[in-house]
Structure formats: C-alpha cells, structure tokens
1. Who wins on Kirkwood radius over Cα pairs in Å, for residues 140-227 alone among P, Q, i.e. which is largest?
2. Here distance in nm of label points 7 Å out along Cα→Cβ at positions 20 and 60 has been calculated and equals 2.9, so which of P, Q was it run on?
3. Assign the value -16000, calculated as helix-only ellipticity at 222 nm (-39500 (n - 2.57) for each DSSP H run of 4 or more, over all residues; to 500), to the correct structure from P, Q.
4. Of the structures labelled P, Q, one was used to calculate relative contact order in percent (Cα under 8 Å, 6 or more apart), giving 30. Name it.
5. Out of P, Q, choose the structure whose coordinates give semi-axes √(5λ) of the Cα gyration tensor in Å equal to 39, 19, 17 when calculated.
6. Out of P, Q, which structure matches 0.25 when FRET efficiency 1/(1 + (r/R0)^6) of positions 28 and 164 (r between Cβ atoms, R0 = 30 Å, to 0.05) is calculated?
7. When mean count of other Cβ atoms within 10 Å over residues 260-267 is computed for each of P, Q, which one produces 24.5?
Structure P
Amino acid sequence: MKWYEITIATTEIATEMISNFLHESGAGGVSIEESGTLNKPRDTSFGQWYDTPLNDIPEGQAIIKGYFSEETDMEQLIHNIKPRVEGLHEFGIDPGKVEYSYIEVDDEDWATAWKDYFHPIRITDRITIKPTWENYEPEDGELIIELDPGMAFGTGTHPTTSLCLKTLENVIKGGEEVIDVGTGSGVLAIGAMKLGAKHVLALDLDPVAVSSATENVSLNGLSDNVDVHLSDLLGVLRQDSDKLEALKVKPPVDIVVANILAEIIMLFIDDVYEALRPDGTYIASGIWKNKEDVVEQALQAAGFIIENKFRDEDWLAFVARKPKVE
C-alpha cells in the first residue's frame with residue numbers, strides 16, 4: 001500500500017498541537033523528531049549517553065511527519081492545516097517559520113521504522129519504560145512499564161511526560177484513586193498503578209489514544225484496575241448516575257494528573273478542583289515556561305495552593321493541592 005508522508009518543520013513548543021491537527025485530519029501515524037544538538041541539557045544520572053551529533057535540527061526546532069492514505073488530497077490537507085498552525089500565535093505558541101512538504105512512500109517504510117529509536121529508558125529512580133519488542137533485565141525493585149505507543153502520544157521520553165512520572169513518584173504513597181486526563185498511550189496511568197495507586201481512570205478525546213492506552217494497560221496486566229474512556233477532559237464525570245456508578249474511579253479522588261498544553265489546563269481547572277477530595281493533589285504538566293505565571297494565577301484563583309514546581313528544560317509541572325476542610 002502507498003501512503004503520503006507530510007513533513008512539517010516547526011518549533012518544539014508547537015509539536016503537540018500540530019501533531020493533534022494531523023491526527024484530526026486523518027493521519028495514520030505521526031512521528032516527531034526534535035533537536036539533537038548537544039547544547040541541550042540532558043539527563044545522564046542513570047548513565048545515558050548521546051551520539052554526536054544526534055541530528056542536525058537546530059536548537060528549539062522540530063520535524064513532524066504525518067502519514068495519510070494515497071487517496072488523500074495533500075494540497076487540500078495542507079491548505080486546511082495552515083490557518084490552524086498560524087492561529088497558534090493566539091495561544092502564545094510560536095510555530096516559527098513553518099515549512100510543508102510531502103512525498104509518496106510504501107507502508108513498510110514508516111510503519112515500524114520509528115521503533116529503531118525507542119529503547120528502554122530509566123525515567124526515575126524506580127521507573128523504566130520498556131518497549132514491548134525489547135528484551136530487558138530489570139534490577140531489584142525496578143518498576144517496568146511495558147509500552148507500545150503505536151500511533152498515540154507518549155513514550156515517556158518527552159520532558160512533560162517524564163516530569164509527570166517523577167512527580168507521581170513523589171506524590172503517590174499507596175492506595176490512591178487517580179484520574180489521568182489526556183492519557184495518550186496510557187503511560188501515566190500505568191506508571192501511577194506501578195507506584196501503588198489503587199485505581200486509575202484514564203481519559204482521552206482521541207479514539208486512537210483510547211485504543212492504544214487500553215492495549216498498553218492490558219500488556220501490563222492492569223485491566224482490572226485501570227478504566228480507559230473516551231472523554232473530553234473530565235466530561236465523562238458528568239454522565240448520569242448509572243453510567244458514573246459503573247466507573248472504577250468516581251469523584252472525589254486523591255490525585256488528578258493532566259499532561260496537556262497550558263491553554264487546555266486553564267479551561268477545566270474548576271472541574272479538577274471539584275473532582276478532588278479536600279487535601280487532594282493536582283499535577284498539571286505540559287506547560288511551557290512562558291505560561292508559568294498565567295497557569296499559577298489560574299490555579300490560585302480556583303482555590304488551589306501551589307505546593308511545588310518541577311522543571312525539565314523549558315517545560316514545567318505544577319503540584320497544586322486542594323485545601324483541607326477546616
């Protein structure tokens with residue numbers, strides 16, 4: 001089978017939104033390659049090493065590739081995507097000088113090629129993410145997340161995802177009820193369970209992500225403890241009482257984690273506050289440095305107490321707590 005491969009050169013900060021545009025346009029898969037320059041700070045705490053050079057993409061830039069069936073009108077597709085990309089400026093996201101191109105490829109050229117770049121990676125002191133196709137011998141006490149991200153976001157290597165996993169490791173003490181908003185491949189939901197959560201409700205608006213997360217939850221033997229549902233943010237919690245009762249996780253919960261762009265996080269802060277029990281924790285990640293102040297102000301305006309902030313490169317995650325009832 002033949003496919004079209006579209007290549008979009010943009011900035012790292014714009015990759016998640018543009019990738020989502022491609023998925024919404026019917027992409028059969030999306031890959032992202034960010035700058036490989038050694039000027040970028042890199043974590044070597046677990047002995048990781050990096051080739052020189054990894055790629056020749058300039059610092060702060062990225063290449064996105066999306067794959068579409070041969071029946072797709074690529075000129076029309078680009079025509080439809082361009083104004084959405086240009087509109088990112090309205091959200092404080094600079095896509096840079098965006099360049100578009102496309103070629104025709106065979107399916108075997110792309111369907112599995114990206115797997116050459118995804119290997120076991122130690123994310124925290126305890127957590128390692130292992131692709132399902134790799135052999136790996138864990139150390140004593142090492143928690144292994146088996147993952148096949150497929151066409152969904154989330155191998156755990158992006159700073160926003162690793163920030164969430166590191167933060168969950170600090171927050172989870174055991175037995176918590178957790179909601180993961182924007183679950184993608186399910187990596188955070190699985191990580192929360194591995195760290196000792198009791199149940200997780202994993203939500204995503206993308207049917208591809210829901211399918212991928214469901215499969216990964218099963219691969220890790222956690223289907224009895226993790227519910228994966230199609231939902232627009234926390235919309236699933238607004239179902240009638242009978243449907244809500246069928247969920248393994250029902251509000252109020254102990255932890256809500258959301259690895260989404262800042263603009264989306266600010267849309268449902270009040271819903272998160274309502275879903276948490278008093279003294280519950282909200283982990284909000286996916287926040288670029290230029291949105292730090294507005295997100296902090298929005299969290300505080302909703303009633304949250306900012307307990308901590310964790311940073312990785314130019315991304316950060318907030319740890320916010322709902323006050324106890326006096």
Structure Q
Amino acid sequence: MFWRRNKEQKQEDDAKIEESLVKTKRGFFNRIAGLFTAGDITPAFWDELEELLIFADVGGNTSVDLVEKVREAAEKQGLKKTIEVEALFKQYLAALLKRNTRAFAEGPRMLTVILVVGVNGSGKTTSIGKLGKWYKDQGRKVALGAADTFRAAAIDQLKIWGERIDVPVFASQSGADPGAVVYDSIRACIAREIDTLIIDTAGRLHTKFNLMQEVTKLRSVAAKQVHRAPHETLLVLDATTGQNGLTQAKVFKEAVEITGLILTKLDGTSKGGIVFSISQELNLPIYFVGTGEDITDFAAFDPDVFVEGLFKRETQGV
C-alpha cells in the first residue's frame with residue numbers, strides 16, 4: 001500500500017505543513033483563536049465566529065454549516081465559556097477535512113498510473129516534479145509522462161523537472177497525440193520495470209466538453225494497458241486563488257473524474273480557510289500540499305496537523 005511512510009518521513013511532512021501556515025496563522029485565524037479567550041459564550045460570539053470564517057475564505061455555506069453544528073454541540077454539552085469551545089471547534093474542523101479521506105493509490109500493483117490535471121499557472125508541472133521526488137524518497141522507481149503536447153513549453157518544463165529529480169521523462173513533439181504519449185509511456189515503464197508513472201495533461205482547453213473528451217481518451221488508453229488505470233486523477237489547485245479557484249475546481253470536477261487534490265502555494269495565503277471550503281464543496285480528499293518554492297517543499301496532507309497548526313500561534317490576541 002502506498003501510504004506507508006516511516007515515522008521520520010511523517011514528522012518531516014507534518015513540520016512542513018506547520019511551517020507553511022505562518023501567513024494564515026497571522027491572518028484571520030489568529031483573530032478566530034482570539035475569540036476563544038473572550039469570556040462567556042454569547043450570540044455575538046457565534047456571529048463573529050461565522051463572520052471571521054467567511055473572511056478567512058472558508059466560504060459562506062461552509063461557515064454557516066460549521067458554526068451551526070459547533071453551536072448545537074456546545075449547547076448540548078452545556079458549555080458556558082468560549083475557551084471551552086476551542087477544542088470542540090478544532091474537532092469539527094478536522095472532521096470536515098477527514099470525511100473524504102481514503103488511501104491514496106492503494107495497491108499493490110506492478111505499475112501505478114497517475115494523471116494530473118489543472119489550469120496553467122496553478123503549479124501543475126511543479127507539483128508533478130515534487131510528487132515525483134516525494135515518491136522517489138519512498139523508494140519508488142518513478143517516471144514522468146509529457147501528455148500536455150499542446151504547449152512545447154510544458155514538455156520542456158517537465159524535462160527540466162525530470163533532470164532535477166533524476167527520473168526519465170517520456171515525451172514526443174509538440175502537437176503530438178497525447179494518447180500516444182500515454183501509451184508509449186506505459187509501455188516504456190513496463191519494459192524498464194518502473195513502478196510509478198505520473199502523467200502531465202493539457203492545462204488549457206477551450207471548452208469543458210473538450211477537456212472531458214481529452215482526459216476521457218487518456219483514461220481509456222491507460223485502462224487498456226494497466227488494470228484499473230489511471231489509479232488516481234489529481235487536480236492541482238492554487239490555494240492563493242481562494243473562492244475563484246474553488247469555482248475553477250468545480251468546472252474540472254464536472255468535466256473530469258477527479259479522485260483527489262494537490263493544493264499548491266499553501267504558504268502564500270493568509271486565508272487558509274479555502275482548505276475547508278474545498279473539502280465541503282468538492283467532496284474530494286486533499287492528498288498533498290505545496291508548502292514552499294523548494295523542491296522538497298511538498299507534504300502529504302494530514303487534517304489533524306493542519307488544524308492544530310492553525311491554532312499554534314505566537315500570540316492569541318485579536
């Protein structure tokens with residue numbers, strides 16, 4: 001099974017997540033944390049909590065639903081002080097992120113095939129390179145497939161990443177049939193006994209129909225070569241785009257059978273609440289997060305670590 005990291009690897013991933021939350025912790029979530037030191041629970045407390053969640057990019061529907069559930073639980077437990085609500089609030093935040101959790105690329109199998117989709121500029125190619133490095137660190141034999149043949153730059157960028165992480169990149173010329181690239185990549189992996197293939201796909205197609213047709217074709221090619229392939233289809237989403245990014249993600253989900261998310265640039269936003277909105281609105285697991293610009297700034301997402309990191313602050317004042 002893929003998801004077996006040793007203790008040291010998990011500690012490294014968890015530390016990266018906490019370090020990436022500096023901007024978020026000093027933004028609206030710092031003010032949210034301050035609410036829990038205010039004193040008695042009042043109607044104004046719940047109103048302000050809901051308002052701050054919305055400003056933190058949690059989203060209107062998600063914020064209202066979350067506050068309502070926490071308020072009902074607090075009343076049921078007979079809580080009187082705001083400080084008593086903090087643990088309950090964190091519990092509900094983590095539960096929201098965990099509800100879609102499942103094993104990533106569960107095996108075992110001879111070859112795991114992963115398709116990666118997302119708009120240009122979201123950090124898609126960088127995420128593929130970082131995911132390849134992350135896999136290599138797990139002891140896997142990795143290759144990259146350049147099926148974004150619409151842009152010569154995309155092929156070149158992937159080749160550069162292949163050199164950086166020292167893995168083969170299977171590519172063709174710009175304008176070549178993406179399905180042929182997927183086919184050739186899989187055959188090459190089987191011949192070389194490579195166990196993990198990560199495939200880049202086009203990030204700019206004119207209509208949702210074209211996007212669906214293209215990715216459906218690639219999935220069909222993969223399925224004919226490897227049992228149950230592709231084993232994951234990951235959407236790369238830029239955390240700094242907030243609710244606009246969520247709208248974008250919904251279009252991809254409607255067009256393509258997405259299985260999970262890579263959230264990039266987590267370190268670049270002061271409104272980390274988009275993570276909760278994504279989980280609520282898309283009903284998809286977040287598997288990985290980009291935590292910085294370095295090649296190793298990439299971590300397996302852990303809901304508990306993320307939530308605890310949000311409340312681990314230097315100051316607790318509003």
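1. Working: P: 12.6; Q: 13.1.
Top value of Kirkwood radius over Cα pairs in Å, for residues 140-227 alone, among P, Q, belongs to structure Q.
2. Working: P: 2.3; Q: 2.9.
Only one of P, Q returns 2.9 for distance in nm of label points 7 Å out along Cα→Cβ at positions 20 and 60, namely Q.
3. Computed on structure Q.
4. Label of the originating structure: Q.
5. Numbers: P: 31, 23, 21; Q: 39, 19, 17.
Only structure Q yields this read-out.
6. On the way: P: 0.65; Q: 0.25.
Of the structures listed, the value fits Q.
7. Source structure for this number: Q.
Computed from the coordinates by the stated procedures, all read-outs in this text should not be read as laboratory data. Not measured: the values here are computed from a predicted model. Cβ atoms are built from the backbone, for glycine too; each structure is taken alone.
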